Structure I
Amino acid sequence: MGWKAAQKLIRHWKILRGDNVMIIRGKDKGETGVIKRVIRTQNRVIVEGKNLVKKHIKQGQGHEGGIFTVEAPLHVSNVQVIDPVTGKPCKVGYRYLEDGSKVRVARGLEASGSVIPRPEILKIRSSPRPTVAGPKDTPMDVVLEKTYDPKTGKGMPEL
């Protein structure tokens, strides 16, 4: 990737992994699919089962060679999120709800203005949080120990 492409990287992504999108340009124009992977360093996305290309892979140690069909990345400008109400492609905007939470909303000419839900796949952690304290974790009795008393000034460092 050249320096010109690196200059124009998208800072604030509105399309997320797991979003239902429609391809608006290219050989698969008009088809819908789910985003499998987002490549932020190249402003590209991989849509599951779309933009298939043939890849010739040479045989090597531990794997077999041959001609495989793989999904090629699409530029992010060639896909649009599908409005959950109308089922048509739309632009994505942001809005704050009454409770203060930030949500994505559908905008554009034929958009309903409804909330676009966050994909379920993003709510699942790739590695679960540990439930048992490890060797580098601070013990609970040390965490709860009172080291400063504001009334007496005990525990205040000498400055």
Structure II
Amino acid sequence: MRRFWLALLLVTASSTAAAEVNLTVTLPRLNVAEYHAPYVAVWIENDRRQATQVALWYDVALANGEGQEWLKDLRQWWRRGGRSLTMPVDGLSGATKGPGQHTISTQLSDALTSLPAGSYTIMVEAAREVGGREVLRLPIELPLTNASFPVVVEGQNELESIRLHN
């Protein structure tokens, strides 16, 4: 019986820690003649480059699913499993976002708790029509500890930064 309560305590503690994990993606305000909100994909890769999908922001409102046509411009995400998904994916797909900070909580926490201990990389890719493309990588070790936070990776063009925090 004591083992049961100890196991329950460990599961509760790890899910509580995971519930506090956030990824803030900051999209820059660009001074350009023709601005289109970027398509953004977020996924977690293991050391064999197998992907766990976290979030995908694209133009879901276009008629006849036409927004899906440009998902392949997220080239690394497309190769890491994006092309095998049927869009839209419940809990993963969402509308494009404008400049500013956008936080991913639940999807990231769910993905992190489903993965075994080990080395991973949180990947964020952005591509913009009449713009550029950028990929940021944030290496992590699971299980995460409070000492793991915060971690910031700065971008240069299409992504201002990504920040892992609790």
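What follows is calculated from the coordinates using simple rules that are stated; it is not laboratory data. Keep in mind that what you see is a predicted model, and the values were worked out from it rather than measured. Cβ atoms are built from the backbone, for glycine too; each structure is taken alone.
Once distance in nm of label points 7 Å out along Cα→Cβ at positions 68 and 132 is calculated for every structure in I, II, which label goes with the largest value?
Going through I, II one by one, distance in nm of label points 7 Å out along Cα→Cβ at positions 68 and 132 peaks for structure I.
Rank structures I, II by distance in nm of label points 7 Å out along Cα→Cβ at positions 28 and 140 and report only the one at the top, that is, the highest.
I
Which one of I, II has mean count of other Cβ atoms within 10 Å over residues 36-43, as calculated from the coordinates, equal to 13.6?
Derived from I, not from the others.
Once volume of the Cα convex hull per residue in Å³, for residues 20-107 alone is calculated for all of I, II, which comes out largest?
Structure I gives the largest value of volume of the Cα convex hull per residue in Å³, for residues 20-107 alone among I, II.
Among I, II, considering only mean count of other Cβ atoms within 10 Å over residues 52-59, which has the greatest calculated value?
Largest one: structure II.
Have a look at I, II and say which one yields -1000 for helix-only ellipticity at 222 nm (-39500 (n - 2.57) for each DSSP H run of 4 or more, over all residues; to 500), as calculated.
It must be structure I, since only it matches.
So if we calculate relative contact order in percent (Cα under 8 Å, 6 or more apart) for every structure here (I, II), which label has the highest result?
II
I, II: which one has semi-axes √(5λ) of the Cα gyration tensor in Å, as calculated, at 31, 17, 14?
Label of the source structure: II.
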